[in-house]
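Okay, got some structures for you below.
We did not get these values from a lab; they are worked out from the coordinates using the rules stated. Predicted model, so just to flag it, every value in this text is computed and none were measured. Cβ atoms are built from the backbone, for glycine too; each structure is taken alone.
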Structure I
Amino acid sequence: MLKGRHLIEPMDFTNEELEGIFDLADDIINNPKEYAHVCDGKILATLFFEPSTRTRLSFEAAMLRLGGRVIGFSEPNSSSVSKGESIADTIRTVGCYADIAVTRHPKEGAPKLASMYSNIPLINAGDGGHHHPTQTLTDLLTIRSVKKRLSNLTIGLCGDLKFGRTVHSLIKAMSRYENNRFILISPPELRIPEYIRKEILQKNNIPFIEVEKIEDCIDELDILYMTRVQRERFFNEEDYVRLKDSYILNAEKMTRAKSDMIVLHPLPRVNEISYDIDNDPRAYYFKQARFGMFVRMALMAKLLGVVE
């Protein structure tokens, strides 16, 4: 039973609870009219202390499609935070008006702190480089819907593996399913953090290798999860220029991939996926964004207790 619970990090829910969310999302996809009014009279508060396009609009669209309404702010200068109000007081006040809230905050741990003072379900929509749990739910639902399983997969994660919160959350989540293997594709400067390597992968005897080029492994992958390699992460321009093209996925590189491999990306992309593969049936990143709306519909319905 998820009614009244918070979602602050992906590990807050068991695999069985996640399956319940995914099963509900599937039913919403197949029978949208049956869920068009389950949140009649409910109000979602969106508390975004840093900019967002996809995540905020996805949550708002999700609540509207369930029959509810939305209040909130999209940047802190339009809230009392600009006057010095604490996040604890903000969430306690919002709890007087709304039935559920979603927050994005630049400071790691801020949603966790807010949840300690919240009398309504609170969903973390991203806190610094820490967690982005509903993106992880989106990724898992997409993989499950396309591959029909969340186990026995070879998953390539490419780009900024050091600072990418979506990558860290996905590794943690997929490590809970059997026989998954990771190939970590990044420049040395942006390798996966030590705590992920030691506490998640090595501690649980999960097989993984680290490589520097997509070409070195793309033929082995069931899933390729792309992220942006950011110029500002490098100590000098020469290293960036030398490596940047290694992390651009194009049609030529896709010729080496399996016919049923899928390409995912949390978006927004810059230049790490060429437009020449957007029409490739293996390109799933925009379909992935749509799955995100459905999984957020299922999540909110569960947390509000309007659907078992």
Structure II
Amino acid sequence: MNNEASWDAYRIFLAVAETQSLSAAGRRLRLSHATVGRHISALETQLGTKLFVREQTGYALTGAGERLRAEVEPMALAAERALHAANSADGEAQGLVRVAMPHSLACYWFMPYLGELAERHPGVEIELVNEISQVSVKRRDADVVIRPYGPGRENVVGRKIGRIGVGFYASKAYAETHGLPSRREEWKDHRIVSFGGVAAEVELAKWLAHVTEGGTTALRCVADADLVQAVRAGIGISTLVCITGDHYDDLIRIAPHKLANGTDMWLLAHPDLRDTAPVRAVLDFIAEKAKADRDRLSGKS
């Protein structure tokens, strides 16, 4: 590695490698895409080799770029650990912690607790990330992740902190007009708000289709937020995460005790960062609140 290149240049290189985009890297680093491009060109000139090739999917690493990335990633982790340590030298947790979790958990569960977190740890800044299917702790998209499956192949560690319950919901207005199904054969008389796009392939969508077989699909939604508002508008019946459906007084849970098996809540972090003061503070806070809200999250309360 050429020592003449600054750490800023390597940091920008890593952001482009992770996002495969000059503009996305710029947004992450709060730089213009032109500035990012100039730094990459300067680094390639300094190293005397091409680091990226432009493809239809974005900026892809060359062989030289892959070798450089292998050297730079450990440096990035070390730099982040050092930054957290320096910021928290007085024993108080300080610094930015990126937290990735599904929209339903962020909006209806975690958000109301952010004020308490800020009071306990005023030096910790939270950045919420909702696109958990595309989030990688290794790529530094997030420091802490809540997701419905375990570590997988990523170099992350953590534990299960609860379960997320799912049930069928309808608006009170829909129930007053159409009634609610109590037997399997009655679903044919009801409208269903279903999942569209890639969301139609998830297990929850398949469970919805199985239970409501014979019903009329009135609308398909890709985004969770649209699904919620469609049910509230009385368009039809659908499955909602209980923490979401139970939040609204204008919704009714159908057969309250017949919940989907639900999914696990895994709380995960990178092993090299989990014990830094700000990340540890956030991990402990989330675990504490999940334990206190176990029944509410599972839909049993």
Structure III
Amino acid sequence: MTPLSPSPAPPRPAADRRTAADRATASVRRFAGALHRRPRLRLAALLTAPLLWLVLAYLGSLAALFLSAFWTTDSFTSEVVRVWSTRNFQELFGSPLYRTVALRTVGVALAVTLLCAVIAFPLAFYTARVASPRRRPLLVVAILTPLWASYLVKVYAWRLILSEGGPLDWALRPLGLHGPGYGLTATVLVLTYLWLPYMILPLHTALEQLPDSLLQASADLGARAGRTFLSVVLPMVWPAMAAGSVFTFSLSLGDYITVQIVGGTTQLIGNLVYSNVTLDLPLAAALGTVPVAVIVLYLLAVRRTGALRSL
């Protein structure tokens, strides 16, 4: 006799299925209600993953950088010795070469930021206030287009432009002038070109949101263009300019590829860090703390002016 197969289970009633679905829906609603009643819990749920990534990836790498700066390197084998010492920082602050390079790096970053602000304001004013609404999106796309190109392609293109006998040198020759060639001037020029969109876009947004009534009221009160700019326009766009300066300053401060390609014999902090990574890693880590400290001080200075409160 063949064994009898078990009889199939009776189908689950539709009422039971609806009851399970109702219980799941009720649980979701209770969880959503708990999040709605506790805004801090909702904020913690949203920020937990980004904060963990920030702490582990960014702050963790900075901590490792700072700790490795206190190690030393064996002079014979060039191996890193995990012995605590302040020799790297003593060499960093005691050497005139490193002080000169640090001051030059900060000066280049400030010069690039100032040039970006001077060039970006009229461009942003035209795109936001003068150009027709139909052309504004096209102009914004044109501003963003250089960011789509490769960093190295743009820098090597500028190397060709600045070379002796290149397009710039050829254009200035009828005037009895010569191109800047490779050096500090070329570095500032190329960095200004690279980071200019990061200054134009915040200014464009701020100028686009500037109420027309303020400009009309200034004109009705008899203020000229310069007075309107200093008393009305500049205070309104100052937070956006400060935000753009954070990008241009920090990106210029840590750049080293541009300096190697068009800087000639110019040395910045980034070049010293790059050249010492394989030779003396602890010294490179000590040098790398300089841009971090400068950027932190710059952010504190910008924050102290109150420019970032209304962003």
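Taking helix-only ellipticity at 222 nm (-39500 (n - 2.57) for each DSSP H run of 4 or more, over all residues; to 500) from the coordinates of each of I, II, III, which one would give -12000? Source structure: II.
For structures I, II, III, calculate mean projected area of the Cα convex hull in nm² and state which one comes out highest. The maximum falls on structure III. Quick check: 10.9 is what I get for mean count of other Cβ atoms within 10 Å over residues 172-179, calculated from one of I, II, III. Which structure matches? The correct label is III.
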